[in-house]
Structure I
Amino acid sequence: MKYAVLDNYVNGENINVQGKQLDVYSPLDGSLISKVPLSSAKDIDLAVQAASKAVPQWAAMTLKERVQIFFRYRQILEKNCDELVSLVSEENGKTRGEALAEVEKSIELVEFACSLPQIAAGEIEIVSPGVECRTERFPVGIVACITPFNFPVMVPHWSMPCAVALGNAMILKPSEQTPISANRIAEMLAEAGLPKGLFNVVHGDTVAVEAICDHPGIDAVSFVGSTRVAKIVYKRASSNLKRVLALGGAKNHLIVLPDAHLEMTASDVAASMTGCAGQRCMAASVMVGVGDVDHIIDLLCEKARGIIPGVNLGSIISRQAVERIEGYITQAEEQGAKILVDGRAAKVEGCEDGYYVGPTIIDNVTPDMKVATEEIFGPVLTILRTNSLDEALAIENRSNYGNAAAVFTQSGGLARYVADNASAGMIGVNIGVPVPREPFSFGGWNESRFGVGDITGKSSIEFWTKLQKITSKWNPEAKTNWMS
């Protein structure tokens, strides 16, 4: 076992958790790399107690003082970039290039938090003779962040830098499948000078999640994961009168028109469907071809065959996930779909016990097939064919999800038409993974998001703070009106 058995990280200390543990395997080769404890409600309460002691003094500091720690933290992330890249690759199965991109995005998120004194500044205005109004922001209090396996470093940074810099204390519950990097993040924050109790890591499974949703001392919860669990977390936490922002799954449609640039479209669609082994909520899942796009599909298949598991394609998170993904492919084939590129039974030399699925492209899919409607979360692209752009948009809009949609065309008017009519929170034009860069915010629509606002960028400020409005008059000679 490469890494020691994990502890919780509470109040600046490693806390041993008694009870059941889960094995943590590297998807790259199936090797056991650590063990993670399954925390109880008492362990969550211990973290809440630590946070409640730390947050008053932290919240009393100015925002400018708080972000100084994140300036130092950014430097520490850069200094330890190679270590984090290796850790992400080991516990998640990403290629090193993908792991590096994840760490670099995390650094960008910290940079945005460092800009908060300029972005989250209060406003002031003379609203009547002798009367001024101004706004100030206050932290919510103690917040929790529940994160998935697919981005073990980046997704915690969607919430942590802004939430903590804005004056809150945080409890992170990482995925039990990729828990190791969470403790390393905590150590780096401590090195940057973050006071004890403001960032705590509590490991666990459903029991820990339920305890977070139920604990009266936790004021807000952010969640990223499947739509099924996002609904449960949103309902349970909000019923306990917490602020909740829960991001769920996706079924992203890429609409491809005959005039699309051949090389760019084929390359971008292939990269979108296979990046992070398709285990991301922004991955291309359905290509909707409008009219004659066979020339694009042919080159797309050629590009996909050049993406090789263990070389430029990472692994799947678990053996069970491999079986589920391959089950979707087999079912579609049995229903009459045509497998253009088949990634089943993928093996990597020297890593025969690893978990891999190769790029898979499925044609002749009908809209009622499960591969066309359900989130597969693997490097699998299904192709639907239509005769018109409106028909393609109707397919996209019938999806329960609404994370992302993209269009590939050289017509600005048609691209604008898709953006105006697609039911998705993030739109790409000739971009297969339309993730906004900071300060623009990440967030979908429909059953890809439960709660108000987005999890990153400027709109996240509203979620992590309470707005106070102050109206003042100090001039008794000022003309009296209804305001005074």
Structure II
Amino acid sequence: MSEAAVTPDMLLRAAAGHRDAGRLASAIDAYEAALRLRPAMPNSWYNLALLLRRVGRFDDALAAYDRALWLGIRGPEEVHLNRAVIFADDLGRADLAESALRDALALAPAYVPALLNLGNLHEDRGEAQAAADLYARAHALDPSAATPLARLLGLAALAGPGEALAAEARSRLARPETSDAERAEIGFALAGALDRGGAWDDAFAAATAANAAQRRASRSGYDRAAHEALVDRIIAASPAATPPARAPEGKAPLFILGLFRSGSTLAEQILAQGEGVATGGELDIVAELAAAIPGYPEALAALSDEAAAGLRADYLARLDAMRGQAAFHTDKRPDNFLHLGFIKRLFPEARIIHTVRDPADTAVSQFFLHLDPAMAYATDLADIAHWQRQYRRLMAHWETLWPQDIHRLDYDALVAAPRPAIEALFRFAGIPHDAAALDYGGTARAVRTASAGQVHQPLYARASGRWRHYARQLAPYVDDLRG
């Protein structure tokens, strides 16, 4: 078939086929070719933008969304919402995200997704009352939706009395038509509110029910044998520390890792008080690069210096695109401890901050949170204990290989005596700082993790020992958690 016979409609059908088959690069090429032939297709610019974001071309995605808006796409509020998500989640620009969300609401004041996202943005900044006001508007507009109710209940202790919300949550949970996904979302919010109110037994019962609903909704489970075998393979694939034949180029990020809910967000925000630090947050780059290597983790042994240099350059380019250039970058994805051998292969000079916390407190914190279904272990205390044992086994291996490059930051010691712990942290990281940075008083930055509420406040020790409120329920698991 001659090139001239190719029509925009043919290219759009090809683009859809590639997209559905997961061939994103080919789908993007087909959309771009179709739009060169027929530029006035706002829906195709929208579809192209969705794909460009998925491959990490954020600026190009924003430009495609802008083109869709300029061409008069229907439902422009959704386009503004999608632009806000890129600004907030991918580029770390909360200011631009807020502007895009307000653009969406100027066009459609009753657009619930924009209200929820703007509320979440205020919550990320520690602005509880502003967030609650937006969630209340969303709840009034769509009383049957689970998310506005759960978000309001999640802030009840900070932004007003929550008894009426708790009663509404219980009523929703009692209805047979409530889906498991809704039961999980509302149930975790209710458990958190009861915990903050000191109703420990009721809180644990609500968290247990919410975790059961989460397991049913996600249809995913934690395979202990498979995870244990994976840790065996990771250890076998990195039997020794082997420096590269030549010095790598570019500055290594600071990697902050450990168990989820062990203080990694707090560590990152403390470091952000230093000079020239750009916080990355929970980045997926390491996991995505590792997943693209055939035969990983065993393939690490055969990874050439040239291949490692290419992967390193890819990582740094993606980091710069997301967070801009800076003297120091942080990458704070806790479960990167699974990939520390890979990290040290790409960045042999990398410094690792390993956050640790009382295992029982970590377990309770995980059990009470509505987490991603990929963290299937977090819905069962016995599975949490198993995951923690495998984590300790793997970290002991890494600390044997790189004892000088891994700094243990103990959350409980940090909140009990902040200044010496913070001083040691800055010294290890090599980040310039002034005396004021040693007295952490909370951050005004938008923080998109489950720890956002804590890091906006001065350091406090009340979360240490939280597990004692649930000592009876934890009794069967404490030995495993601490073993």
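Values in this text are rule-based calculations from the coordinates and carry no lab data. Since the structure is predicted, the reported quantities are computational estimates derived from the model, not experimental observations. Cβ atoms are built from the backbone, for glycine too; each structure is taken alone.
Annotations for the structure displayed:
- Structure (I, II) behind the derived value -17500 of helix-only ellipticity at 222 nm (-39500 (n - 2.57) for each DSSP H run of 4 or more, over all residues; to 500): II
- Comparison across structures I, II (criterion: mean count of other Cβ atoms within 10 Å over residues 79-86) gives the highest value for II.
- Winner on mean count of other Cβ atoms within 10 Å over residues 167-174 once structures I, II are ranked, highest first: I
- Structure responsible for 4, 19, 28, 24, 15, 7, 2, 1, 0, with P(r) over Cα pairs in 10 Å bins from 0, in percent calculated and labels I, II on offer: I
- Which of I, II leads on relative contact order in percent (Cα under 8 Å, 6 or more apart), largest value: I
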